[in-house]
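Following this line, the structures themselves.
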Structure P
Amino acid sequence: MKQVLESPQLSTSDQPDKTLRAWAAYLTPLFNAIGFRLNRCFPKDGSEGLNAYTVATRPAAPDGTIIYVSDGAAGANFQGRAGGAWVNLG
């Protein structure tokens, strides 16, 4: 898969039509690539929701895991795993 530029230098011009065409020429394949990647990351049935747990049933999971805690205190329903511990995300 082709790497996406992180800091593209897009042209600007005093001719709006020319500038718009240049941006469109850059953005159209970029959006196609983003769509292509997203379509391969998420389930086709739309079931990409978070797994729900209670405080007592939170799993032993690798760092970077995000879960929904149904009985979490206010501001503690979304939790992430960091440094081997669950931290509140909001």
Structure Q
Amino acid sequence: MGLTPYVKSVALSYMEALSSPRSLTVAILIRYEDWDQLTQLSVDPVHYNSALDFKSAACATGFLKKFNGFSLPIDVRALTIEKCWEAE
């Protein structure tokens, strides 16, 4: 399963409005329905020259992170617990 046509349209419009390299990446992944790569994207503030560039990348990266309608080949619950332990 993926995004409904309406949600896909909203997400693509949002990525276009952000107008950043990361939003272009996310838009391409949405268009090709590559949900696995989309959910694995991360953002590191060290890689950005300004707070505005980071904010735009973080917004694009995180926009669909919690959408639970993707069919993924990973165990989301186990990954969540692993990430929680990494943060400790």
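No value in this document is a laboratory result; all are computed from the given coordinates. For clarity, every value in this text was computed on a predicted model and none was experimentally measured. Cβ atoms are built from the backbone, for glycine too; each structure is taken alone.
For which of P, Q does helix-only ellipticity at 222 nm (-39500 (n - 2.57) for each DSSP H run of 4 or more, over all residues; to 500), calculated from the coordinates, equal -19000?
Structure Q accounts for this read-out.
If mean count of other Cβ atoms within 10 Å over residues 31-38 computes to 10.9, which of P, Q did it come from?
Attributed to the structure labelled P.
Ranked by distance in nm of label points 7 Å out along Cα→Cβ at positions 39 and 55, which of P, Q sits at the highest value?
Once distance in nm of label points 7 Å out along Cα→Cβ at positions 39 and 55 is tallied for P, Q, the winner is P.
Given a value of 13.7, 39 for Rg and Dmax of the Cα atoms in Å, point me to the structure among P, Q it was derived from.
Structure of origin is Q.
Of the structures P, Q, report the one carrying the highest value of relative contact order in percent (Cα under 8 Å, 6 or more apart).
Answer by largest value of relative contact order in percent (Cα under 8 Å, 6 or more apart): Q.
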